[in-house]
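Asks: What follows is a set of structures to go through.
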Structure I
Amino acid sequence: MDVGFYGLGRMGANMTRRLVKDGEHRVVAGNRSPGPVDEVVKDGAEGAYSMEELVEKLSGDGPRAITVMVPAGDVTEQALLKLADMMDEGDILIDGGNSYFRDSVRRAEMLREKGIRFLDQGTSGGVWGLQVGYCLMVGGDASAFEHVEPALKTLAPPDGYAYLGEAGAGHFTKMVHNGVEYGMMQAYAEGFEILEKSQYDFDLRAISSLWNQGSVVRSWLLELAEAAFEQDGHLDSVRGYAEDSGEGRWTILEAINEDVPAHVIAASLFARFSSRQDDSFAMKVIAALRGQFGGHAIQEASTKYPEPK
């Protein structure tokens, strides 16, 4: 099928590459700046150097389908609105970023009034998705989902995508997914800090590998921990400073709204706040894991902390 992408950062560019690699899709890719477009064109995508060109190149027999992969917030909103104004009734817009689900509910109605079908797509897989596929959590217009399902099937590993319900369901699920991720990372980080501070001279890379061989705590995060410890056995080069991208906060807010006790997720978010005040081995682990799965920037150990806001 014909697929459009707007936003070619770490995730967007690799998603276009995975679709192109499959050979079953025609991919038209656009970005605010031309450099990333040039790069994906080298890999087989068709380049679009403006939104107008992106929409025009997708003009054909069926409805257009464009996935937007830009930072959450006003950047996403403006991209969706500008594209919608150029598109035709029945066309499809997909927000594949980490938008707040309440924004997605509002945008679905806003776009419906313009005749545009909308999907909110929670996307997990980070920088590794090109090789292993992306987990896609999709909400919104059911007919739009059916239309784009061939592309979703290519992007995801087997059984790695699902339609979850009406507008907002995809981003709500991704929000909770990221809240769970916060808690898992914090548990691993605290465990590794106990090992690091013990009387024993543990090889943390070896333990990461060992725990992934049949133990009940085996996971992909442990594989990434092994990779991080392979690079720096005691994380001496990593500053124990961990940002949060918002989903953990949103998860806690929804837990409060629904009267759900979420002790671990809340504590893991507050631990990240603490990381911005002091330096701990647990926060080094979390910073290293964020770098491994998402390509997030790691502050080097020599980096000074930002001034408090």
Structure II
Amino acid sequence: MITNLPTSTDYYTSGKELFNFAWETTASLLVEIDESYCGDDEQLKSEISEAYWAAAKRTLTTALTVMQQGVELIIKGRIAEVSPYLLISDAPSQWPSPYSGPIDFERFRTIDAQDLIRVHDTFSETKFGAKFVEKFHDLRVQRNTVLHSAAKSVSVTVAEVIDSVLYMHKSLFPDESWFKVRREFLRNAPSAQLGSDEFVTNTTCWEASFALKLLGRSQVESYLRVDKKQHLYLCPECLSDANMDGGFEHKLAALQPKGPQTTSLYCPVCDKSHSVTRKDCVDPECLGNVVTSDGNQCLTCAAWQPYDEE
């Protein structure tokens, strides 16, 4: 008898935790350089940025390696949905003896990463697409290079790590918003017990803003479900939930469908569509005409609007 059988949820949870670790490692670098003071000298700013990312090379390759480990765990989870026994490797002659009592599943060697796709596609009703398979194998080669050599030939940009995490999460969990998942990780982080929980929405929106800037239009549409070329607005729910001590300027929400009469605003962090009112902002310097559904706050400049008595 085999005991302690893993479930798909076990693998999914562990895989997402590694995604979060890789994301947080990368996002911390972005936050650090974004907060640094470089003055108005653009040449100096460029030189500092170049030196900074050169020094961060090992951190970025490590983040990519951790993320790939997460992908492998999640694929194991998909296989476990069919049967966890499919994960057992080696010939039966190499298995632990069944004659000395129950055998913990962890004593078995599981299939290698190079076989995960084949096993999954053999037994699963839905096979992985060619683009995913190519991406998986490319990342696995990079991971092996990092782990088994000095990795001097591996060069990874911050945009590549951001794109890889978002692509893999979207491919493996197409119905989820990564930023909604990320916000939950932040809410349950150890630092939340020290008071950082009140900045969770600020941090998540800040990180989403980085993705918006670093990635191309098609990537943003795929991962965030907004058009980065479209006029973006403050999300009413994020605006309400954020800590406003340092201001809140992260415009991530888009009118969907796009149009002058649209009253639905989608936010990739909440992963929700919010009802809004189309009304000109009272601030003469603001050209916005999208306000919260109660008409109290402009979602372009965050200015409070006078109360309309009916």
Structure III
Amino acid sequence: MKKLFLIAAVCAAIFCLFTACSKKTAAEKTGSGKVLIGYTVPDTSESFLSDLTNSVKQKFAVDGVDVEIANASGDSATQISQIENFATAGAKLIIVMAVDPTSVTDAIKCAQAAGSLVLTAGSNPGAYDAIMATDQYEDGKLMAKMAADWINKTFPGAKDGSVGVAILESRDTPEANSRCDGMKTIEEQCSKAKIVNTIGGIKKNDTAQAAMENIMQVTPNINVVLTYNSGGSIGVNEYVMRPDSAIRDKSKFASFCSDVDPQALSLLSKSGSNESVIRGIVKFGSADLAGDTYRLAKKMINGEPYNKENPDPLTPITVDNAAQFMQ
């Protein structure tokens, strides 16, 4: 892996050399005069990222701006190439949600030298023209707090360490590590909670269902599952709601996650009647993250004043306030 990144870094340096020497405007490079925005994200198969990127693309389409979405498929070297390719294609703006923020720094600097503006989101790679930053540790910690509040309310007389918690995590990037570390604070925030099982590499519905089958065989006495993202929580919910599920009393079971997507939000809204066990989602950004991204990016490509630093707020969503976030 180190050798791969070294090769990528050398390629980025060579790319920088050539693009900096032949710096042109985006319109000159594309030849069409039409503005191009490149948008590279870790994995477009994640419903949250798919919804976000396509929403931003649709908003810019109304303005006659092309947004090209690139799927890094969880690979940093692929993402470096995507950034380089966008710059070579004359993208006026490149939006980067990094697989690994430390790996894309040089590529971003080269893209800037080639004339592209760069907006980073979700993590700080150390180079950007504007950033929409999220404190991933606090994200995970807030998820754990929602779970702690639910445990205390649902099991008021429970003894310390008696409420089993499973964690479905994903530690494929430094930022993901931070979120998972925050999730692990559940025991600190609630003395009744005890982490009894942790399974890694879980981000999607199908893998989460498979993980739940394993968890219930090995550690059946659990009441709470924290998942890295909404895709994982949707999978947990589907497992729990099966007719053959080992979870009989749905009112005593809960899943909490981060990253809002419409399906997860819809399921959360049904948790009050126990038609779903998704009971909390951490949302980063405002109620309109796609709109925030669009408005900031639009200012950047139009040469209007904009804030370089744009911290994303974190909002806990439960059944009590879910309606205000539903479209």
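Asks: A value of 0.15 was computed for FRET efficiency 1/(1 + (r/R0)^6) of positions 34 and 218 (r between Cβ atoms, R0 = 41 Å, to 0.05); which of I, II, III is the source structure? Display every interim value, and only then the final one.
Replies: Numbers: I: 0.40; II: 0.95; III: 0.15.
Derived from III, not from the others.
Asks: Looking at FRET efficiency 1/(1 + (r/R0)^6) of positions 258 and 274 (r between Cβ atoms, R0 = 25 Å, to 0.05), point out which structure of I, II, III has the largest value.
Replies: On the way: I: 0.45; II: 0.95; III: 0.65.
Once FRET efficiency 1/(1 + (r/R0)^6) of positions 258 and 274 (r between Cβ atoms, R0 = 25 Å, to 0.05) is worked out for each structure, II has the highest.
Asks: Here's another thing I want to ask about it. For distance in nm of label points 7 Å out along Cα→Cβ at positions 50 and 74, the calculated result is 3.6, so let me know which of I, II, III that is. Mind showing how you got there, number by number?
Replies: Details: I: 2.4; II: 3.6; III: 1.6.
Comparing all candidates, it corresponds to II.
Only the coordinates and a few stated rules stand behind these numbers; no lab work does. Note that the structure is a prediction, hence the values are computed from the model and not measured. Cβ atoms are built from the backbone, for glycine too; each structure is taken alone.
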